[in-house]
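**Student:** The data blocks that follow each hold one structure.
Bear in mind these aren't lab numbers, they're just calculated from the coordinates by the rules spelled out. Everything quoted here is computed from the prediction, not taken from an experiment. Cβ atoms are built from the backbone, for glycine too; each structure is taken alone.
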Structure I
Amino acid sequence: MSKENVKKKVREILNSYLEINNHRKTTERFAILDAVYDLTGHFTLDELEKLLESQNFRVSRATLYNAMKLFIELRLVVRHRFIGQTKYEACYANGDHIHQICTVCGTVTGIYSEEILHAIEETKCKRFRKDGFSLYIYGVCSSCQASISRQRNKLKQQKQNKTDENR
């Protein structure tokens with residue numbers, strides 16, 4: 001589904017919900033929803049706010065929070081609580097996915113695993129309808145691993161030098 005078709009569909013979902021529940025159809029809600037679907041990947045509320053400001057559309061922090069809460073209820077947005085930070089992600093037509101999270105630098109990377117997708121697809125849930133999933137794998141990224149190794153080697157070398165000096 002193209003990005004424009006996705007945006008059209010999520011706007012229809014929001015519009016329908018607002019009509020059915022007799023809520024106001026504010027330009028702020030639709031502008032925030034469009035901005036969410038203009039962003040790629042995970043984002044913070046600060047990043048969303050900056051995007052809206054760059055489009056000369058200012059909204060209060062309360063309006064952002066309330067809109068995001070509504071979008072989460074409508075399953076148009078998912079909230080992730082990564083290590084020490086909250087990030088959001090547009091999730092309509094986004095599919096199931098897996099996150100790798102570095103516990104040192106906090107970098108979040110999406111990965112694809114046919115085996116995991118198949119395993120979850122085949123998992124029978126008792127009295128529960130699966131809608132989707134998000135999996136978090138915590139570890140240390142290669143950049144942080146290299147940095148840690150360099151620090152260890154440096155400490156080893158310093159200890160060796162002190163030992164050599166004391167002889």
Structure II
Amino acid sequence: MAGAITRGVLFVHSAPRALCPHVEWAAGTVLDSRVSLDWTPQPASRGLYRAELSWQGAPGTGARLASALRGWDHLRYEVTEDASHGVDGARWSHTPELGIFHAMTDVHGNVVVPEDRVRTALDSAHDGRSVREALDLALGTAWDDELEPFRYAGAGAPVRWLHRVG
């Protein structure tokens with residue numbers, strides 16, 4: 001891998017059993033490596049499975065992972081990409097109901113709301129409620145609310161580390 005590298009995690013919060021091999025194939029295609037995840041039952045939703053994969057790759061790998069999984073019905077996932085030299089960190093969250101959300105993140109994983117988003121929220125505000133709604137959208141609050149039970153159910157689950165050497 002020439003040039004800068006970054007790390008991140010793919011959290012598949014819920015997937016039907018039939019979709020699990022397709023998720024592995026899509027992740028493997030992006031990471032240019034065979035991926036075999038340890039699927040465990042998702043306690044937050046009967047009949048669904050969860051898995052996690054730590055990855056390493058060139059900046060932009062997180063975006064490619066999120067895009068490869070985007071649009072699949074019944075799939076809830078998050079992809080994180082750590083900041084690397086000259087590149088902001090990022091998080092992509094996806095739910096079947098809400099679609100995909102993208103945000104820049106700081107070194108601690110906190111969502112960073114760009115100045116222009118804040119200014120737009122303030123400029124288009126009619127009252128305090130509309131400012132709140134605009135900032136909730138910028139922070140991805142609806143995605144966090146929907147994914148939180150699935151995240152909590154995965155606390156303490158094993159993580160597979162995948163590092164490409166060479």
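**Student:** With distance in nm of label points 7 Å out along Cα→Cβ at positions 79 and 143 coming out at 1.1, pick the structure among I, II it was computed from. Walk me through the numbers before you get to the answer.
**Tutor:** On the way: I: 2.8; II: 1.1.
It must be structure II, since only it matches.
**Student:** So FRET efficiency 1/(1 + (r/R0)^6) of positions 63 and 103 (r between Cβ atoms, R0 = 25 Å, to 0.05), computed for just one structure, reads 0.15; which one of I, II is that?
**Tutor:** I
**Student:** Let me ask something additional. Comparing structures I, II by mean count of other Cβ atoms within 10 Å over residues 15-22, which one has the largest value? Write down the numbers at each step before the final one.
**Tutor:** On the way: I: 10.8; II: 14.9.
Of structures I, II, the maximum of mean count of other Cβ atoms within 10 Å over residues 15-22 occurs in II.
**Student:** Out of I, II, choose the structure whose coordinates give helix-only ellipticity at 222 nm (-39500 (n - 2.57) for each DSSP H run of 4 or more, over all residues; to 500) equal to -10000 when calculated.
**Tutor:** Numbers: I: -16500; II: -10000.
The correct label is II.
**Student:** Next question. Please state which of the structures I, II yields 16 when relative contact order in percent (Cα under 8 Å, 6 or more apart) is computed from it.
**Tutor:** Values: I: 16; II: 26.
It must be structure I, since only it matches.
**Student:** Starting from the value 27: which structure in I, II was percent of Cα pairs over 27 Å apart calculated from? Can you show the working numbers first?
**Tutor:** Numbers: I: 44; II: 27.
Source structure for this number: II.
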